1. So if we calculate distance in nm of label points 7 Å out along Cα→Cβ at positions 166 and 182 for every structure here (I, II), which label has the highest result?
2. Can you spot which of I, II the value 0.00 was calculated from, given it is FRET efficiency 1/(1 + (r/R0)^6) of positions 102 and 270 (r between Cβ atoms, R0 = 25 Å, to 0.05)?
3. Of the structures labelled I, II, which one yields 4.4 when distance in nm of label points 7 Å out along Cα→Cβ at positions 22 and 94 is computed from its coordinates?
4. Once distance in nm of label points 7 Å out along Cα→Cβ at positions 110 and 246 is calculated for every structure in I, II, which label goes with the largest value?
5. When mean projected area of the Cα convex hull in nm², for residues 14-149 alone is calculated, the result is 8.2; to which of the structures I, II does this value belong?
6. For which of I, II does FRET efficiency 1/(1 + (r/R0)^6) of positions 118 and 230 (r between Cβ atoms, R0 = 25 Å, to 0.05), calculated from the coordinates, equal 0.05?
Structure I
Amino acid sequence: MTTQTITAAASGTWELGDRTVHRVGFGAMRVLRRAVELGVNHIDTAAFYFSPLRSANELINRALAPYPDDLVITTKVGPGRDPSGRWLPHATPEQLRGQVEENLRQLGRDHLDVVNLRIVGTDSIAERFGALAELRAAGLIRHLGLSNVRPHHLAEARTIAPVVCVQNMYGMGASPEQKEFLRICGEQRIAFVPFYSIAGPGREGGATADDSREVHAIARAHGVSTAQVRLAWALHQGPHVLVIPGTGDPGHLAQNVAAGALPLSADELTVLDALHHENA
């Protein structure tokens, strides 16, 4: 399977609110220009992604502005950092408004395409999501989403304002509850955006090193990496699934994009689904 001419368009599309995105997107903050050259038009970022020199948003602005008309930038609010860089896991409604304004400033935009409220815990999100809904009504936010949530959070949010996406951890080895949540999102025409879809339990450490012999066998049969098999498997979970793998390696970027065209057979999906359920 060649990766040289395959672009993100091969993964298909999904209507994210009133915007159309390719199902293979990109997690900021590296290799941005090449990602766009390969057809990526969905970039995931946040103001709290930053290095000692600048934030991911500022890198996006520097690399891509003026932005292509079809580019959709999804950002997250909720967590944050104080001026010293200390992590603050929860923002008040007033702080959320400040975070939205900071995202606008860093990205150089007059509105944000999609803003996900990222939370920690199981408490009500009504007050915080309501604050974002007010900013949406004021025109500063185009669409709203949720991150790291449970089904009851989605139900609560939908009584306040439309939700276009749910961004949660998901990949091979996910629990039955996670798989059910993915199904619920599909029924409600809400995009499901898995993070760590390649890394799995390894999370920030990268792709897991202990892929089963079945995953390796499928990768060899297609002439691809096991990471590409993992991405393709995630995309096969439903047309509403949008993957956002990030990488600092241009070669891996091309492979990630090419995974959107990897044709897993029914038999191969059966094998991978069985591994999924065994690991859940």
Structure II
Amino acid sequence: MTDTTTRRPAAAAGQWTLGDLPVNRIGFGAMRLMAGADGAPSDRDQAISVLRKAIELGVNHIDTAAFYFSSLRSANELINTALAPYPDDLVIVTKVGPGRDPSGNWLPPARPEQLRGQVEENIRQLGLDHLDVVNLRIGAGLEKGAGSLADRFGALAELREAGLIRHVGISNVTAEHLAEAQAIAPVVCVQNQYGLTVRREDDELVRICAERGVAFVPFFAIAGGSAGDPAAATLERIARAHDATPAQIRLAWTLHRGPHVLAIPGTGNPAHLEENVAAGRIALSDDELAALDTNG
């Protein structure tokens, strides 16, 4: 193991380039900074500490959104407070489309002419002069949006030409959406919910992204299946063999889907952060991967 990956273990899983921006394949999702797993408000000082620790561990890809906020916390404000002035190699990815009012209620998806305001709000909150990557998120909740994205993605492409955005991506989408978006502007990433036992219908989309040189960025990759998850026993067995946790094996499986697959696990817990980053060092054997896929 090189000295770099010893000191900055997020580099152990290798890198991918989002457009012209190299990132380590283990990143960090900021949504979980709002509250604990039980829904209790997060501790502000701990959230800031977790962000700074992530950078120390070599994380240089942070996923966020202006609509990641609670009555007490804003992910973008925490990122700005914790990390500005930002490291030169840090890539902050945000998303637009959904919106919430000040009370936290979801608003109708933004119309094309409203997307500039959402982009500018992210820029303001993060204290930047432009955004590295902006994903257009389609649909409501966790259901993949139906219909065309051309008008909204076209509006983002115009903001890219205007210099407010460096690169664009899409989220909560299908292969058809990807083809439609690529006909309008270069797409650097696709961000969908995906994991060992969740949304495996996207296996084909993962393959298509690899063919097209597009990063696939799953969210909720650690999420398990329902009660009686058929992969649970296999996960436990493989975790014991690697002196790891089942969550780490889920992350390792995610990274083994291809060099273009990036992980953005989120947490407000410093110990869980270190565990998530360490998962990038786990090398699963072909037999272990086959066992996981058989039971996943």
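1. Working: I: 1.2; II: 2.3.
When distance in nm of label points 7 Å out along Cα→Cβ at positions 166 and 182 is calculated for I, II, structure II comes out on top.
2. Values: I: 0.00; II: 0.25.
Of the options listed, only I reproduces it.
3. Numbers: I: 4.4; II: 2.7.
Computed on structure I.
4. On the way: I: 2.9; II: 3.8.
Across I, II, distance in nm of label points 7 Å out along Cα→Cβ at positions 110 and 246 peaks for II.
5. Details: I: 8.2; II: 9.1.
So the calculation was done on I.
6. Values: I: 0.60; II: 0.05.
Source structure: II.
FYI, it's all coordinate maths here, none of it is from the lab. If you're wondering where the values come from, they're calculated on a predicted model, not measured in any experiment. Cβ atoms are built from the backbone, for glycine too; each structure is taken alone.
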